[in-house]
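Where a number appears in this text, it was derived from the coordinates with a stated rule and is not lab data. Just so we're clear, the structure is a prediction, and the values are computed from it rather than from any experiment. Cβ atoms are built from the backbone, for glycine too; each structure is taken alone.
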Structure I
Amino acid sequence: MQLRKLEINEHGRTRTLWEKVFAEDSREFLDYYYFIKTRDNQIYVIEEDGGVRSMLQLNPYLLQVEDRQFPCNYIIAVATEENYRKRGYMGELLRKAMQDMYARKEPFTFLMPAAEAIYTPYDFRFVYAQNQCESMGTDSAAELELTDAGMRDAADMAAFFNQYFAEKYQVCAVRDETYYQTMIFEQQSENGGVKLIKEGQDIKGMFAYASEENVVEIREPLYLDEYEAQFQKAVRDLRSGRDVPVKIYACRNGEHVRKVPIIMVRILHLETFLSAVKVKEGERLSCSFAVLDSIITKNSRVWKLTGGQDSRDVQVSETEDSEGVLTISALTSFLFGYKTVDEIRGEEGVIIPGQLGNELNKIQALKQTFLNEIV
């Protein structure tokens, strides 16, 4: 048994394992994935008996975290051939990949789990619940242009997102021209594309879609408030007369919207991550706490956080005086605003006295997270 990171020219060797484990994925999607995504991703494998038996892939994204940008990796295609399961291969791949990302000072990694219980032992925690709903669409007299985006539209799509939506989110993938070109390729491989709602030459809305015989899906609809009717008309048109609702992911708040936990995060280089968060407006922060991390043990130190008033930046240092104890997983849930101080107090290994709790509540949690990436 050998665990190693493949060279770029070896990435295609993992396609057979993908086809065995994820048989629901189409040939068209895999053609796209292995032509586009594996050009710059990282693939860790375990080889045995002359073949790739287990794998984990890291797809790179540039993420915006408050006012800073970081290269981070999305974990995908964690898979083991059936006859080689229950040997601990997944855990070995995860630990190796996480240690390598820590060495590069990446603040965190993220994934969309097949099941939450698979990743909680490795201190992944849910941080993002996505709005999901279904719609039949409505008729409308709106006559704005609705077109499929092409590669030439990607720069304008990035400009639209950054003008109207980027400031709403504390954590999201940086949307540039390349990001939207890749999205267009990805959706086309799923028998879909990206629709643009335009008024003249100006984009007023956009959404990715995929269409199969009995399923129509819309991913991440982004449009200006006054174009709701046009969007609903587009939903109706996508159905093409089929008596099935359109499934909408990352939809707006409203009636019949469900919040579905979809993205889990694992903090990697804790010092880097802590330095990216902010102190709440008008507050002054000063606290210290020990962190317990049994996998990335270099995070297991006593950290002192200060900042606020003149600058909302958090200053991070080490100290010997601890006011309490937090596990890396509890800290993840709190810093992303998924759980409150009172909620993480009840977790095993967490000790938060009253004064430390008061200070932690001065940190601006990263509640406005927007991570809808699929691969």
Structure II
Amino acid sequence: MTRLIIAGGGLAGGLCALAMARKRPEVELVVVEQGERFGGNHTWSFFDNDVPTDRRGVLDGIEAHHWPEHTVRFPHRRRTIALGYNSIRSAALDAALRRALRLEQYRLGQRIAEVTPRSVTLEGGERIEGDAMLDTRGPGPMLGIELGWQKFVGRTYRFQKAHGVSAPVIMDATVEQIDGYRFIYQLPLSDTELLIEDTYYSASPLLDEAVLGERVDQVAAAIGAADIIEEEKGVLPVVMDGDVETLWKGEPLVRLGLRGGFFQPTTSYSLPDAVANAALLAEQRDLSAEALFALFRSRAARLWRERSFFRLLNRMLFRAAEPAESYRVLEHFYRLPPPVIGRFYSSGLTAFDKVRILSGRPPVPIGRALAALRSKAA
């Protein structure tokens, strides 16, 4: 019997486990996660057209929030866009995995000391072997890749009265611009529960949790009296230049999720790629370490090439404007029609879309924009 080991029970590893448990029950499966539950403490979001209909089955059984539209706010542009938005919380992923997997198919609270293409060794010395191992443990070293960072602190509040936010506010950049492009993100989970995040596109990965938490509290206080019921934080890579092969150097390990470069380069959204990879995995007849390494390394390289335009935009966002003026790049982008915005988020831009994004009155000085577009990592 084929045995598949998944190192990491977050989004990428969890969706792979769900897809295999449902579509390939004949495959022996072991998921090893260092936390006491799957998924950690995160919220993953995606737009309606980010996940094709034929792949939606991967998400079956995972409770999700859905809204038919979303809002953006900038100093000189505000829009509500009829493009559906969805969010999944880590507790929902955890519940779905516990329902789908048998007890012998997962190990929680187990720290991993070493991985090989066919095994996982736990800190206590126990070695779990199989025909292949998938490394989905979050971002690994990204040496040689030029990065900016998207960092945030988010808190979910329960208000004493209805908060009045009816649709997700994906970006509210009308706030003071600090440490690069800054915006407030709001996700209405019910009439009285609201997730508020303070998010920055920054040249530094340093995250001052206390300061950002205080700023989030100020946003909540302006809405009304509330209690904090959850908190999450993150520092995500925003790629400006480099070669995806850097992430796949060394031992021939199957790397999925952020570790393998599977994320939208500008937004850092990872759920659409995680769904696609899980569906692809479940379709494979050959689940050997060699076959899966070749499959996903090739896919990572192809997506990296196809998404080069987003790295170009990232260089403009980080380099072509002073930090306090960076919001103008996104404000300029949001003049476009909803279908173009949808294709941007799903990484499916056409050649004409790219021309439209770069056309019009430049949102930043032309000289600096041209320098940013031409620049490459040293």
Structure III
Amino acid sequence: MASRETLLKILDLARWAPSGDNTQPWRFEIAGDDHLVVHGNDTRDWCLYDFNGHASHMAHGALLETLRIAATGEGLVATWALRPGSPETAPVFDVRLAAQPGLTPDPLLPFIESRVVQRRAMRTTPLTPAQRAALAAAPGPGYTAQFFESSAERKAVTGFLWRSAYLRLICPEAYPVHKEIIEWRTRFSKDRIPEEAVGVDAGTARLMEWVMASWGRVKFFNTYLFGTIAPRIQLDYIPARACAAHVLIRADVPAEGIEAHVRGGVALQRVWLTAAAVGLHLQPQMTPLIFRWYARKGKSFSALPEIAQGCLALAEEFERLGGFGPGQGLTFFCRVGVSDTPRSRSLRKGLDELMLPGR
């Protein structure tokens, strides 16, 4: 039996798991001395990047893996199960804890809280064989890591991300999301992305803040003043070139259903924590995967027909780039490299805000 203080300590560490744009789509409940409950939710009703709730389900997986790792620090083994009958939009996960004398803390435990997003340029120092092997093994059975490391490969990925970013920035349905997720003029944010962590210089940040006050301004700048160029250079082109490698985690079997995407989130978090453990920083690059999810399911998210056409073209380009077919399951895409630790980052809501009332 674990004390309430121990359970709260585990949850306090687990809350540092990553989630899309720091949305933290979960709430916690202590249901017993050996029973934690994670009440999930998704953001598909307002965020186009949460296709069918998949991005949130992956965040749930990252949280559950973080919780499992945190529990090992207290000598506890944590196992989770999706509660039968819970809806896709609000899945409930029951986590059972059991003491295991002599249990060794997971080696990824020290990196849970220090793991960060690095959106700025990193060094192009090649991965060492040990770093590459660790990243390849990190996601576990059922997944394969593909590396884009050479200068030519990174250049090709850069062009691909440049085109993906253009769609992201001209899409009117993406505008409310972009407007919502940035907390301007801040170094830290507990529930969004702080300005200083976005990855642009101060002048571009001020222009972005002014332009993003309305879609009319965004559309005018994009149409007449090449408004997508500056953010794409700083947010996409430079970072894509300035890294050691781009890493794609491929699923051996395409994900179908909540649990498969949750397991993808487990793999995602293990890759991210492993990168930190071997001295690397990481930036997720999920938008092209999400656009491909829409394209390959034949679903459109925009009133502009060129967005759907562009997503399909990007899906085909991604498949040529990676040498796989339309049926290949893709789980996680990111860039990694050596860099100084970012001085700005997203924080998290306090545990008191994440606990369900009275629980």
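Structure values in brief
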read-out: Comparison of I, II, III by percent of Cα pairs over 40 Å apart - largest value held by; value: I
read-out: Of the structures I, II, III, the one that 3.6 was derived from, the read-out being distance in nm of label points 7 Å out along Cα→Cβ at positions 94 and 174; value: II
